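Next up: the structures, one after another.
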Structure I
Amino acid sequence: MKRVPILVAATVLLLAVGFVGGRVFQHAKTGFHFKLLAERVYGPSSDPVRWRCVSESVGMPFLDPGTTILEYRGRTIYRAQRAFQESVPVAANVRVSGKQIEWEDGEYRFHLTVDPMKTGEPVAGANSHPPTP
């Protein structure tokens, strides 16, 4: 008499453990992993450039070397992932002065000039037709 409820409980417990274990394995294998390792802010506090070193990967984040991201006004202006056991590319020596943003990544030096567009100003190529697939 007690045997049937014990078998049902054991079956339900085994199914639950299998489901949870499968979800954990699937997330480790194909899930998106993001971790902020370091963050710095350059330039004036009213209009900063954010430098971030993050670990992001899809699947198991095994020995992730890190990704450097530079962000200005909510837009990513530079993103580079280092190669395994390499020290470059990493955005360094970030300088902000007026409309100029400068940095180097160990391979190249970047100079970015930011000019805001006027409201209603046409975008270059706005009169051309979009590409057809």
Structure II
Amino acid sequence: MKIKPNDLCPCFSKRQYQACCRPWHEGKAAPSPEQLMRSRFAAYALGNVGYIIRTTHPQRPHVEVDQKSWRQNLKNFCRQTDFIGLQLLQAEDALGDVGWVPFRAILMQAGRDVSFTEKSRFEKVNGRWFYHSGQFA
């Protein structure tokens, strides 16, 4: 998916991409777990697998040792998935260096609904938030 700076952000914030997730995708540190979660959803929608990998906690279950395989698996997922919507279920403040974001991702693959609800855990390391893990609801 290609996006222009003035297009609506694929994180479903109703804001323009340039004023929403673009700064995080370009390297600026996301200021909160919620913004990192939104920017990761947008990265999946855009096929920005580099961002997804860079924002995954380096010591957590979603880190694959074989970077080439991980990158290809992410690319395949992004290509095969339509990112229809994102709903934040409740706002939760971070407690120190840990934050939680419950959300519903509305997704379709080959005409099949593959939506899910998750409560994602984020951890701050050296001033940057990273996706750590998630619990499916």
Structure III
Amino acid sequence: MKKTVTKIKIQNWFDLEKVACGERTEPARSVETEALVDTGATGLYLKSSAIQQLGLRAVSTMISRTMSDRQEQRRVFAPVDLEIQGRSARFDVIEIPDTLPNVVGQIPLESLDWVVDCRSQRLIPNPAHTHGELSDEY
């Protein structure tokens, strides 16, 4: 099976809040990159280098199970604004090594109302919702 990769834009949420309150004059720190779409993953997983570029703060840790069924402790970072194809929402970030790709999991996909079109290996608006509008269910 081919992999689905999508372009993402990530912004430091704390910076966005500061800009909105007039406490920051520079734009929010942001990164535009690609991410693997993995419906078997749950959250938003970003490389250490992207986290560093965004200036995110570690807020907790979690135990994560790898594909090889190993458990690893990972750091969880302050939220970001994740944008995919013009739709955006706030998500906490789980750190992964730079040797792995950034990953967008099922929770961000559902929240932004995207589904994977396996034939074309791309994200499409959820066909269960009319005209690509977000459902009131979410």
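Just so it is clear, none of the values below were taken in a lab; they were calculated from the coordinates. Keep in mind that what you see is a predicted model, and the values were worked out from it rather than measured.
Observations
- For 28 (relative contact order in percent (Cα under 8 Å, 6 or more apart), calculated) the corresponding structure among I, II, III: III
- With semi-axes √(5λ) of the Cα gyration tensor in Å derived as 48, 22, 15, matching label from I, II, III: I
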